[in-house]
1. Which of 1, 2 yields 1.4 for distance in nm of label points 7 Å out along Cα→Cβ at positions 119 and 143, as computed?
2. For FRET efficiency 1/(1 + (r/R0)^6) of positions 95 and 135 (r between Cβ atoms, R0 = 30 Å, to 0.05), which of 1, 2 scores largest?
3. When Rg and Dmax of the Cα atoms in Å is computed for each of 1, 2, which one produces 23.5, 73?
Structure 1
Amino acid sequence: MSWRSEHILIERIVGSRKLSNFLWALILFLGSLGFVFVGTSSYLGKNFISLVPYQQIILFPQGIVMSFYGIAGLFISSYLWCTISWNVGSGYNRFDLKEGIVCIFRWGFPGKKRRIFLRFRIKDILSIRIEVKEGIYPRRILYMDIKGQGAIPLTRTDENFTLGEIEQKAVEFAYFLRVPIEVF
């Protein structure tokens, strides 16, 4: 989603609050909870889950292994829920022609450097770069090449843009900033 006026272009970046992340975190949480219940029921000798009778799961080694996998899954699930609640990776790209400044803002993990804020002069932008890697897992990323700074990503690396969509974004940015487009 973006907003544009004559002198300002603002593009909002979606962070980790995506439907796929919610689904993976929920599936991982429920599956891990199931593993912990099966391991606990084999230890206590009671049925917590009616699908698997506790007599079929022996405490050593199956019950212990299932409990270990369940606890590990709960840790990974809690990590996913934390990144979703902190909305890691969200932010915006702001291009201001009137002031001649580009601002890139992202939220990171909690700590002293949670706010990632970069400012550049528009005249230091050399080009808009498109990186395309085809194959089983195609990657199409849009970068802004800045003098003395290198390439700074403008899009998320896990977004699955079609070739037409990434080209359209590159053309929009390049036309607005009046810089060339490079394809790698």
Structure 2
Amino acid sequence: MADQEQSKLQLVSSYIKAVQDFPKKGILFRDICPLLKEPAALTAVIDLFEEHVKQTYQQVDLIVGLDARGFLFGPLLAQRLNLGFVMVRKKGKLPGPTVSVSYSLEYGTAEVEVQKDALNPGQKVLLIDDLLATGGTLTAACELMQKQQAEVLGCLVIIELQDLKGADKLKPHAVFSLVKY
């Protein structure tokens, strides 16, 4: 089983492309587009997340995906686990009454929101996104879940940029990353 898991992780890693100087000079961007284009690599991502969730959590009620790349992986994982999926979106993108949380960025502030009726108090949720860098968006999403009285079990990401210490910002919430740089 461990060999199969390692093989899947190697496959996933091999389809993450490093792009120098994007979106600006001095940044090394980790591009998941090649991974999305390769069915075996995409399947491996969902397999690894599914195995982790089944081994780690007794009960999960919902998968919560972050705008926008969490929307690519979250519904696939939710379907595999026979769970519902909820979107956390940037402010102004969801219809009906919403609840929002504001958070700081390097250059200002941003807001994320969820539909007011998307979660019930006490529901156990896992958050999913493609990348954990500084942790600002995931931290805001955790705050949003708590505001809705949902219980955040943990966060799932494909890529973690360890030097930026986003996982520290998310404590006490557990972070599960497939690939760490």
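A short reminder: the numbers here are calculations on the coordinates, not readings from a lab. No experiment lies behind these values; they were computed from the predicted model shown. Cβ atoms are built from the backbone, for glycine too; each structure is taken alone.
1. Computed on structure 2.
2. Result for FRET efficiency 1/(1 + (r/R0)^6) of positions 95 and 135 (r between Cβ atoms, R0 = 30 Å, to 0.05) over 1, 2: largest is 2.
3. Among 1, 2, the structure yielding 23.5, 73 for Rg and Dmax of the Cα atoms in Å is 1.
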